[in-house]
Structure I
Amino acid sequence: MQEFPQILGVFSMQKEANIGTGGTKQTRDNVTYWYVRILSPNDFEVQPLNQYHVPSGIKSMVKKSQFLTTYTPEPAYYRMNTVPALESLSRKIRKGENAFTEGNLNEAEQQFIKALMIDDHNVDANMGLGKVYAEKKEFEKLKHVLETLLSIDEVFVVEQRKRFNEFGISLRKNGFYDESLRYYNKALEFTDKDENLYFNLARVHYERGDRDGCIKSLKSALALNPSFVEAQKFLTHCERLSA
């Protein structure tokens, strides 16, 4: 039985583009390159390549019948351009992670920035840089990373969300309440079944002085997990203050 997803490689798509008007109007072929994965026997995921030949940008779903009639395989392009670029990107991220683990924050920052020069929307590189800035307490820079991460849906899959949640907590503890609120509200667009997100959102509301928002979020957390002791204690405290 085949396992999915499977990397299919790079494919090109050719479209005719009209240039000029009237008597100067010309038709030219516009070729774009796409990184392709098979998600199921009938579902293909395509993502555009950037100028450095790595997949970056919005992923789209294409049915097999449409894919086979629209896209052309480019095995030489994939082997000569995309594979080396992806390996270079992976090396820089790996060096950044190793430097961070060793406590060499400046080296880690440099490596993650180099990775982002290849793909400015790479989740692992942005996450790594965010960890560096949180550790160095450079919160204005962390806010900039947060802006990028909030635009990437991939951040909100379960594994990434747990890592990203640390940034929300760090920003809250250092008074960046609006940024924390943006993260938690965005995260809840992807999953409203995580009581910890509601609990952390409640803490931001509380520290902003929004007691009603705090109580509402705590009730949402307890609706998902009635045995959430910390949330119950927090709610009791807030209701006592309101009374």
Structure II
Amino acid sequence: MKTIGLIGGMSWESSAVYYATINRKIKEILGGYHCAKSVMVTVDFAEIQDLQFKEDWRSLDQMMIGAAKQLEAAGAGLIVLCTNTMHLCSPAIIENISVPFLHIAQATGEKIAETRLKKVALMGTRFTMEKDFYKSFLFNQFGIEVIIPDDNERTLIHNTIYGELVHGIVKNESREEFRKIIDHLEKRGAEGVILGCTEIPLLISQNDSPIPVFETTIIHAEKAVEWALK
């Protein structure tokens, strides 16, 4: 079993889900007293959030590189970045480490490809929805077309993530708004919806959607187990 290196803290709420999911999956596969070999470096999300809103991705690259190198030095055999948005820094991370990096869009794309869906919606932070790194990855690697919510919907999603979910606040009113957005995306032709922020599954599950939901947190964590056991 390889040691899984986790870059966490973005937010710690979703990092806890990664840790629990990875260990449950190891237990499910190996049984007995087994749990995952892992090491986590947790960054201070206040610093990350400040740099994100300043669009200072160069500084964010350096922070992520530093965390990844810490994990490698601690014996990690693969690196998992426990967040969607910060995969904007994935090229910089990959260039500076010598162990495999499991990209969240790779894991998600493989899962969507299994269902043969060709057009999906993406919900996440504004950075994830509006920048091209996620959408282009899924199209170029898997031929999957990605649509995003309209501007007002993107604002609501973004504000809910940063104003509520990263603080562990889950409101029924917000769940209803997200359900309406998913209904609208289905009317626009989405065959499935990517919960492209690791906090969104704290609010939304398959029970809240008329179309298939792809929970990137669970998908990414379970793929990490698969890689660790190869």
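In this comparison of I, II, the computed figure 0.95 for Rg/Rh (Cα atoms, Kirkwood Rh) is attributed to II.
If relative contact order in percent (Cα under 8 Å, 6 or more apart) computes to 10, which of I, II did it come from? Each step should come with its number before you reach the end.
Numbers: I: 10; II: 25.
For relative contact order in percent (Cα under 8 Å, 6 or more apart), the value 10 is produced by structure I.
Suppose you compute FRET efficiency 1/(1 + (r/R0)^6) of positions 82 and 170 (r between Cβ atoms, R0 = 41 Å, to 0.05) for every structure in I, II: which one lands on 0.70? Source structure: I. A value of 2.5 was computed for distance in nm of label points 7 Å out along Cα→Cβ at positions 98 and 130; which of I, II is the source structure? Here the read-out was taken from I.
Given 0.65 as the derived value for FRET efficiency 1/(1 + (r/R0)^6) of positions 34 and 146 (r between Cβ atoms, R0 = 41 Å, to 0.05), which of the supplied structures I, II does it correspond to? This figure was derived from II. Given 3.5 as the derived value for distance in nm of label points 7 Å out along Cα→Cβ at positions 10 and 210, which of the supplied structures I, II does it correspond to? For distance in nm of label points 7 Å out along Cα→Cβ at positions 10 and 210, the value 3.5 is produced by structure II.
Rule-based calculations on the coordinates, nothing more; no lab input. Keep in mind it's a predicted model, so treat the numbers as computed, not measured. Cβ atoms are built from the backbone, for glycine too; each structure is taken alone.
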